[in-house]
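Listed after this line are the structures, all set down as structure tokens.
Values quoted throughout were computed directly from the atomic coordinates according to the rules given, and no laboratory measurement underlies them. Everything numeric here is computed off the predicted structure, so don't read it as measured data. Cβ atoms are built from the backbone, for glycine too; each structure is taken alone.
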Structure 1
Amino acid sequence: MKIAVVGTGYVGLVTGACLADIGHYVTCVDIDAQKIERLKKGMIPIFEPGLDHVVLSNVKAGRLNFTTSLPSVLGDAEVAIIAVGTPSREDGYADMQYVYAVADEIGRNIKKYTVVVDKSTVPVGTGREVENIIKKYYSDEFAVVSCPEFLREGSAVADFSNPDRIVIGARDDRSAQVMLDLFKPVKGEKVVTTVESAELIKYASNAFLATKISFINEIAQICERTNADIEEVAYGLGLDNRVGPKFLHAGIGWGGSCFPKDVRALDHIAGNYGYDFRLLKSVIEVNNNQRTSFVDKVVAQLNGVSGKRLAVLGLAFKGNTDDVRDSAALDIITMLQEKGAVISAFDYEATENAKKSLGDIPVEYAKDPYEAMQGADALIIATEWSEFRNLDWKKVKETLKAPVIFDGRNLLKPSRMREEFGFTYTSIGRS
């Protein structure tokens, strides 16, 4: 099948490359000419494990190409996938200008029956709006389908190959069958719904997972006040099949490109339809408070941070990615710096993106974890890179000015850090 994928960001590039990998002929389209030229040369613009191999192997096989011209590929395409960004506006609603601009270009250049797929995360009703835009220019038959993505950063290639489900929102059997054929080589349940249900499933999924994280962080706050242990509580809770163990890991809160944007957008969508989604407002508040509470712990234990040097390990919003969007680590760095702390930081992949995001905020960026710790009054773990679990803790203790660790991701075992290595160790919800 011949596929056009519009957008070479995180979703578009992973989707396009993986569709080529299962045998389709895919052309990825982007208006950024420089990015397209780099992709043609095999230069991948994002860090995602395994993606470079998938892209390069399928370019070599002739199944994956890149261009800046949508009209040049739309004539042959059986499926056109819209995978451009839908960032949050100031009011929390999704900014749809890029989706609608692509729909407009598709409408002007479509030549035959084509299934147009909203892969971007879009508010309920977007499918109908995309249909209306295309109908301004094209009067023959076409279809608009919603097929939301559920790719986790850090494991997106594996998620594509082994999905929990593939959701297909369609208005007719013909377009639904095209999508079922498109994903036929991929194992996993295919769920066919209305367009509107598919659009809402994506938001509902991310909002529920964010709610689960905020809930366990609230329980962690109670644990700290009652001498309970959040890991024991979460384990016992997760054994209930109605709850499950995933997303019950306490820490400094969720971030990234999806959860914050989608939770705010769903709250806004509810408001547009006359419903006050009070639970989601609380979920957002709890997440923000978790970061502030962590900073308060650091300040209280160190008797203030003004003039003190703090080493922060981790800049990305989670491990195994270079994405710093709505990263708790960056928020914590900003708050500590505003209180007068001197920050040295390290991340395996996200340093350059952090520099752009933090801008003029003075941060010293280290080449390795130990350089970041040199002479620091305390160490803060802000991102759950698995490599941080296996640091040389004797060397860490010798490198730090004071043997103090604040573990914002509960990566380490409290008893080991205190009894074996002699650290003053503070984590989330654990005594």
Structure 2
Amino acid sequence: MGHYLRQFICSFLLAIAAAGAAADTVDARAYIDRAIDLIESGDYSLARTYLAPALIDPRLHPAERSRAYYLRGYSYYADGLPVSASKDYSRALEFNPDNAPALVGLGDLYHRGDGVDEDPELAFALFERAQAQDHPDADLFIGFALLQGRGVDQDVDRAREILTEAAEGGSAQAMLYLGRSYREGFAETPDPALARQWIERAAEEGSAEATATLGYMLYKGEFGEPDHAAAVRLFESASAEGSSSADVALGHMYLVGDGVPTDPTLARELLERAAQAGDLAGALSLGHIYEAGIGVEQNLALAESWYRKGAHAGFGQAQLRLFYLLLSRGEDADAVHWIAKAAEQNLPQAQNDYAWLLSTSHLEDLRDGELALTYAEKAVAQVESAAYLDTLAAAYAELGRFADAIRIQEQALALVSEAGTDEATALAEHLAAYRAGEPWRE
């Protein structure tokens, strides 16, 4: 053996021994326990400092390493760093696929599209795996998914079964969701009294969102006549407790002077607070303020940034607003990307506008008659208006099915109450084109 080779081996063995000695000085389990204390006290950065050496300690059992990765992921999530959180949750599952908190944490990110691409189906699958481990939050997420029909077929009755059990166990969030299940939009026959009973119980348990929901129900008159004064009091109470939805509701009211004095500055402050907290409705409204210049100087760059925040999180209304903004600037490719995303959200306006673009664009590469017909039919199935029938006729015309285009366009014209209006004139022009065997182009 050569002198240099012996020297290298000796140095290598010494390094291994030194690393082992250093590892012996680190009590990984004690560091993890210390990190838990720091997370509970809100010192997330220092918690990660304690977790770092524990994560690389070779003596840790895979389940312990999985737990450490989950804890660091949670610290990232609590610090507003969802991308890093998703990576650590995934690492946690590599070491222990049955780590229920990591399954729920990652499922929540995919459910909301926070730090990862929104994927409700994957989220539901993760929640089901966590439920198999008897994680209590999994039932809550599954109940909510069944109630909303996100990632799974909507099943309100099954959702109520799951949520009732969680609510009776003391979960304020389950009480809130259960109350919502009896409101219009979820219940075939709404039961405002029962909805109120559960939502008030959630509010009594300290749920600021439940307080905000009660305010909204009073505002909309779900218990009888609308009571804006009582709604404002509840919104203000919920806002003081940190409810971003209450901030959005108050922001809208101050923006237009609905039950309160008009105050664009206060409205913007409330909406900014909601948006900064991650409320996508707040981000959408803030984008509108800057796009329209309401109480501020118009700033389309800021408007776009707020729309993009909501759009990237999978919020259909933000995707739709971003489409309009980009289209007005001639950024067709990016605009088409976002209107396609919005149309997937089952928004009739987005489906209609996407179908119109696919049917009538002067750019041949953008036109797609079959896809246009698919989305136009979906939009009309939800809203049979003259404008949506106009789009459906345009899709038929793009496919060369002029008899169908003429028939549908005549139905659209029959829905227009006043002849000679701009809408009636436009519809008649489109009909004339179809009778001449020509598709409509814009």
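The maximum of FRET efficiency 1/(1 + (r/R0)^6) of positions 265 and 297 (r between Cβ atoms, R0 = 25 Å, to 0.05) over structures 1, 2, that is, the highest value, falls on 2.
Using helix-only ellipticity at 222 nm (-39500 (n - 2.57) for each DSSP H run of 4 or more, over all residues; to 500) as the calculated read-out, with -13000 as its value, let me know the right label among 1, 2. Source structure for this number: 1. Volume of the Cα convex hull per residue in Å³ was computed and gave 151; which structure, 1, 2, did it come from? Source structure: 1.
When relative contact order in percent (Cα under 8 Å, 6 or more apart) is computed for each of 1, 2, which one produces 12? The structure behind it is 1.
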